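A.B. asks: Listed next: structures, encoded as structure tokens.
Readers should treat all values here as calculations from the given coordinates under stated rules, not as data from a laboratory. Predicted model only: the values in this text are computed from it and were never measured.
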Structure 1
Amino acid sequence: MKRNRLLSLLLAGSMILGLAACGGGAAESKAPDPEKGSEPVAESEAPPEETVDVTKSEFFGPIYDEWSDMTDEELYELAKEEVAKEGPINIYATSSKMLKNEDKWLETYPDLDISILDMDQDEVLDKCKLEVDSGTILGDVLQAKDVNGNVFFDYYEQGICSAFYPRDISEKIDEDVLRFGYPLYASQSFWYYNTEAYPDEQPVTNWWQIIEKNDDGSQKYRLFTKEIGTETAYLSLFASFVVNADQMEQAYKDLYGTDLEYTYDGSGFGFDVPENNAGLEYMWRFSQMQMTFIGDGDELVQAVHNSTKDDPALALASGGKIGNRDESGYNIAWLTNLAPYTGLENCEYLYVVEGCKHPAGARLFIRWVTGGADGESGGLKPFSKEGNWPVRSDVEGDWNPVSLADCGAIEPDLAAINNIFRDTQDLWTYWLSVSPYTK
């Protein structure tokens, strides 16, 4: 993956939408060695890289082709021939919920056998790439979440998979949501708080409050999260703060009435680290807080449930973990409408594996699982739970108390996030390593 410098991104300013990453690679940047002090790491001799206007990419959606206007009936007739010749349609899924669709699909299309494999995202992507590279392609449909643009730039643009945009359904989806692929549903990560400790209102309305300290220097909140540097969705959120530094700076000023003081040290890295970036300042301060890393989302929200007003805790976890409120009786709720924004709208996308044996069957399944022509196919049902939001305008999503936008989510610029993701990861990793709590 190409790595443009952080400074290049920020100098681009209004051209953020045009930033992207593509094949090739500059030398791997390295953080300073804590044992050797802060002496700068030598810069790569590679020439400066040009930014790319992703809107001019032939993969930037929505893209309509000869498949886009085919009806369910037309695809069905072709799919029957494919299955008769090649066997079941293979679905590579990253959610066990997809397995719940097998019986419903067969009720609708009893002569179209399918095989649904539930795997981790990395396994799904690696399997598809191996099959395409070897020419032995078994998969037909690929489900994947793209939170930092790596699926778009490293798999979609590289010909491992392709996006299918059924025109009649795509017209019911905000075109901005179709830029990087055809979505199944949207979700978001939230900070959770204890509703028993704070029964009247949420205790935090601004990201800067999460890292506030008391007068004696102690933290106001105990913080629980997955390790940011190894959790792509969370690190992408922090990278978005770097991209939207002006919003982070304004959120600080609106909260405290004073200008933000910059304290981070970006020297000693093998890439340019901009000065006075409020997103980087936030990440630096956050990295120096005392945190408890827990890999399991259910345990993260349990930690919040077990906290008290005298010893309050916040936890960052996926929106779907709100289910523990009803299933396990946890006293938890989302922090919503945080300034400058609560989080990123993360989409699960569906792709057709390039060169698959069931091109019509794959597209028929994608239409069906996203609701079909009228939104009533039943394919969306397993994914219709609190914490997931439909992207179709004709599907209400009334299982959520509010819309995704009303939670304070924004649509991510995956090109801009992808462009700085690796540098952001390097900065986080090193800054965390010099935290007084991780030394």
Structure 2
Amino acid sequence: MTLDHPRTFVGFGFGPIQAGLFLSEALATGRFGRLVVAEVMSDLVAAIRRSGGQFCVNVAHPDRVEVVTVGPVEIVDVASDIDRRLLVTAISTADEIATALPSVQYYASDGPGSVHRLLAAGLRDKARQAGPPAVVYTAENNNHAAETLEQLVLEEVPRAERAAVAARVRFLNTVIGKMSQVVSDPQEIRDYSVVPLSSELPRAVLVEAFNRILVSKISFAGEFTPAITVFEEKEDLLPFEEAKLYGHNASHALAGYLGALAGIDRVSDLGSVPGLVPLVRAAFIEESGEALIKKHNGVDPLFTRVGYGRYVDDLIARMMNPLLRDTTERVTRDTVRKLGWNDRLIGTMRLALAEGVQPRRFALGAAAALAVLHPSLLDSDGSVEEILGSIWEVPVGNQGAVVNDVEAGLRALRAWRDTNFRDPQKLEYS
């Protein structure tokens, strides 16, 4: 298929990744005749409509913040019957679709505005009308987001139509290492000197300029060429998804929790705690990196000591960019999820242990996360096993080594607190 027809892009969710990545990149191609985005916040929809479908994105470069105007887009309110019908029609003609929601839990709901239900309706129309093939980028930071959404959508399609629908669409996982945030406090908007999405909204999107995004290999029976060409396809995306979760996300969380405990508000100020950034770098390379290199050796130059070292140094420099205005409060939100059995802290520890690597520093980070949930743990011998067990809900026999390491991390954390947060690299774990 060539690019000789007017293309349509459809997005679900109007957060920073949709606004500052997918819609921005789609517009930059000059190949889309329509940009359509669905949102659940009616006031946001109304404000963007009153601005003529245009909105502003703040892009943080290493040396400056650039304000980019994006649009026009057609923004629809999924609570509206008329808008939902418009959205279904757009999906039926769409070539590229992107979900950028808080999590995969938002794919399905009981209401008519459920993402999986709207996609199913639009894709059924696409199949009946022999509409253009489409790809669906899933950007929910879950290693199996594409498979989850595909199953939900196809289950909503009558069995007799499933083969025809499945032939017209490919659901793709993504690895998005682009850091971003929403600034919604009016005073912070003024202090940061960022421009709101529209003049009516006390809501600004701030994203980094980085846009090296990885996606699953696109495989259609016929030819399909995406209009958004900046995304890099990978035959096997899972190793890179693990590098994102157990490398990028894990180290970011480690830095955030230790920084918060030491009283640091801004991620860019982590260097004011002697030894903290070197500890994060060592964890990134010697624990996460060693484990990932052992597991995925030969897959890609990333999974070598040289390649991974470059990845680490680039990410730490980006993470500490003061123009991103990132806060330890933001990095440490949703702690229960981040302590999940398969998530960034515990998941990284489990990966390391499976590859024969001792994850002492990530255990320190997990202990710091626990201390955010239960501050009394810093002054008592509360049951780490009981607290973590209630979060994980996995068989007790699988927990022992991880619990022991987190308990050792908690003892080291108390010792670090008692030194008034001096060089954490000198801590002993026992």
Structure 3
Amino acid sequence: MKRSTLPIVPMSGMPSVERAATQRRIIRVLIAGQIFGGIGIGATLSLGALLAAELSGSSAWSGMAATMSTLGAAVVAVPLARLAQARGRRRSLASGSLVAALGAVLAILSVAIHAFPLLLGALMLLGAGSATNLQARFAATDLSAPHSRARDLSIVVWSTTIGAVVGPNLFGPGEIVGAALGLPLLTGAFAFSVLAQLGAAAIYAFVLRPDPLLTALAARGPTAPSHHRLRALSILRSNPTARFAVVTIAFSHATMVALMSMAPVHLRDNGAVLTIVGFSISLHVAGMYALSPVFGRLADRIGRMPVIVIGQVMLFASLLVSSLGGTTEAMMITALILLGLGWSASVLAASALVAEAVTGEQRAPLQGFSDLTMNAAGALGGAIAGPVMISAGYAGLGWIAMILVTVITTWSVVRIVGARHAMLGAA
């Protein structure tokens, strides 16, 4: 595949002041795209679970909403990464947003004709929006300096807060707009999602210039043909840091998706009204993104590994609270906030490790595989969550998820202790 024919100015040929200005401009554009993309995802985050239960006739299927969305994100992660490698982040991010917009349209249609399989397909396409937002965080690191890589990544992640928190609170306005447009019940928010994803696509397609990935690759000069590049699996086999980072992201995301996907149904079964469900998910999403700049600065200052441990501790606390006191709204809200915070710290610090574990042409393949693994793990977590909750309750789901948290916490401590021993030995 040929790369973009747009002129690319190598960063090595730019003065340092111009390089910094270019990175700031790219970050601003990514922030704008993330805000729109966040609205598109947040507006339908909780409704997917409720619609899946309604159209299927069973709460056991409600977890399939998150499953299909994360599965869709997994399916498009590698193609989007390949498109970015060949034609740049601009086309890749815009394409992902357009696919998500199509998914929102089909979601409305599925409810109108009461077609559960079509809803699942629509949710898969909506997953492209999540994959696009995930890729945008790596786009923030393409031209970043090593000492600010986690900070730049975290700022773009944080910007999703605005849209993702506003999105679930569009249920009420969405129903008003939906009624005015003649849309089926509970689908008004999907109309907002369509507009938001189209807005994100326009921002990425027309404003993200210069393309950060193509500019970074141009700075490295000629590269080997694509068939000589290391593939992601070979990188993971030979690179312990990349392997640890990818697994940490996958396990943390699986934990979050499993508990979050069943939270709307669990809250509703315990008497919560729709506005409380939306408010709870908003606070959870705020936990996922609002403090990401804090975790980013911590990761740059004290290191990636300590922040990952902090994230795992918060995930464990979330699971403990939801398992012991998840029948009350206040405890559920507390657990969901901690779940979001633990996800944020763990995934952000581990994503910084992914970005710096390899360089140049190896980055995009590894990043794409990381997103694939992350979303596949989330899809599996969402798929298992429904049947587990039916048989063991929401508390049982939390106890089972603790296994994943324990694995990453133990692995993190082993790596930290090993690194300290290596430093003492070198000294």
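A.B. asks: If Rg and Dmax of the Cα atoms in Å, for residues 198-381 alone is calculated from each of 1, 2, 3, which structure is the one that comes out at 19.0, 62?
C.D. replies: Working: 1: 20.5, 65; 2: 18.0, 63; 3: 19.0, 62.
It was calculated from structure 3.
A.B. asks: Where does the value -12000 come from, among 1, 2, 3, when helix-only ellipticity at 222 nm (-39500 (n - 2.57) for each DSSP H run of 4 or more, over all residues; to 500) is the thing being computed?
C.D. replies: 2
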